Structure 1
């Protein structure tokens, strides 16, 4: 009996010894730095007006270091996804609505959405985009700039001096109208997420944040090949401006009046380019402008609560958060007579006329109407 008790005692002591040795080994391993517990990081996700983040959702999320997180941003009706901004260094593709982010620290990112451009105003014509993806146009037909009846599945439209450009749902581009300078040679463009039409040229923003351009390059307005991390592009008469992912602005082309002097702008959320001036909408709803101010088109310093801007030939238009509209600059042809407009959700400025899209899908216009470009009263884009 004593022998069995002694044997059991020895076995118990042996087990305790093994356990202690094991614990000591683990403790020594941790102490030597060879074992590292997973580090949790916070991913904070926000979105601008016009959409939401479905995966993993808005708000704060916690992940271990090295975790690859799926991101999916979905625009609401009337909007397009633009890009991810913020701590985006480990996002696989900042311009893709569906992409991934690899966690290597605390990150704060924002899904940015832009309004689906339902209206465009050229020099002598106006184009409207219906929710069905088809188009209507009024005004001068001399160069075929209004020949858009056969276009379908269009996501965005832009109007130049005498040409019209459309972004299709398969991210290709179509164009019609004057092509003397090659401004309509966009048939080979792919992977485009936004288009802008200038005086005699066309600009396209690619999903990766680079930019392409064709047409008149007399003033270097098409020299955009080295631009990267672009969020939005705007085309004027002879200069091009672009909003970068860090809320700053770049510009090239004609700078006779200082319209390209935007290097010190910060906190910008949208840019517009006019005849000889550039306008920037700041995140706080205020507006800045540079360039030709002979008609007062840059006198926007007192504007507040602005949600969108448009730049015309010699004037500037601003859409306010309450759906009303303000305008400054040349009013020689009544293009600034917009003070009575209400319930507006989008504005476009041509050379001498202004158009506004109302929340019910109807359209209003003011200004030069020699070619019927303001005869949009019967339109319903809803």
Structure 2
């Protein structure tokens, strides 16, 4: 799928400008267009160039159902039961398994330290690039304009209100509403016209490991809170692995993305993963990447109107933006289009930190743990 640029180029004016062509920006643009808002989405390079659904848009997100497993030790059983209850209340087909049942389902899984395991048979993973393109295509079908290779250099204001955006090498695009959903670029661009948001960049690392040929079928998605790893299949032969809890001391001054990962990190992830899947001790490194999570003090996003009238932000997703993009797009589009903040966005207001009202998990697991970056 090619990035789409209207033959007439960038219009001179529109009702709303969305900055950022990842899953979040394209979702917001689509939901705004569905509401009849004249919207232009601007992406500085190409769609899904940053950190970045079929069911909603009719476009493929390349979703693959794998199932999901996560275990608890004896001391954390009360928190585990609360989490399972919350999942069921939200409509998730969460099944509580005995360790022996989980072992039968996942023969390579080490369960000796688990007291119980939760299984979601419907869980899986999708392709963020395909998803962003799907949202963009759906937005265009509703009348939105998607313009790539146009970098916003500044947000223009007058008398305390947004009046548009300036792009490098282009004239002003007039608009009364601007939505910043540019991932790791959002914080600094917003700071040019609004109070600085409490967002920092935390290093995130992912390794790709080739499973041993005798491993058997690909394992399900697995969260290991005790070994500090998450893992999922990556194609037919590989496993993708990363850290559940990112070290907050790895705060980064910038947010560069590199298609490489330190050898020591790959070894550490493989060692940790092998404690839960012993055969993975013989897994072969196949690459990986290093990037940055945009993280708030409570590890929940900021979805709010800030600074001059007409400026909205979606930032601080701590690595969860992709899976939240359908719901966030719908809610933030409602806020932008109507001017009325939807109830679910009230806890995610920017002022909550100054108000000393951070978001707290309904069912933290293990007990006392913060939400995972």
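Derivation of every value follows stated rules applied to the coordinates shown; laboratory data play no part. These numbers were taken from a predicted model, which means no experiment stands behind them. Cβ atoms are built from the backbone, for glycine too; each structure is taken alone.
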### Task
Can you spot which of 1, 2 the value 2, 10, 18, 18, 13, 11, 9, 8, 6, 3, 1, 0 was calculated from, given it is P(r) over Cα pairs in 5 Å bins from 0, in percent, for residues 175-286 alone?
2
## Note on the structure
The highest value of FRET efficiency 1/(1 + (r/R0)^6) of positions 135 and 191 (r between Cβ atoms, R0 = 30 Å, to 0.05) among the shown structures 1, 2 is in 1
### Summary
If you rank structures 1, 2 by distance in nm of label points 7 Å out along Cα→Cβ at positions 39 and 351, the highest one is 1
#### Entry: Structure (1, 2) behind the derived value -7000 of helix-only ellipticity at 222 nm (-39500 (n - 2.57) for each DSSP H run of 4 or more, over all residues; to 500)
2
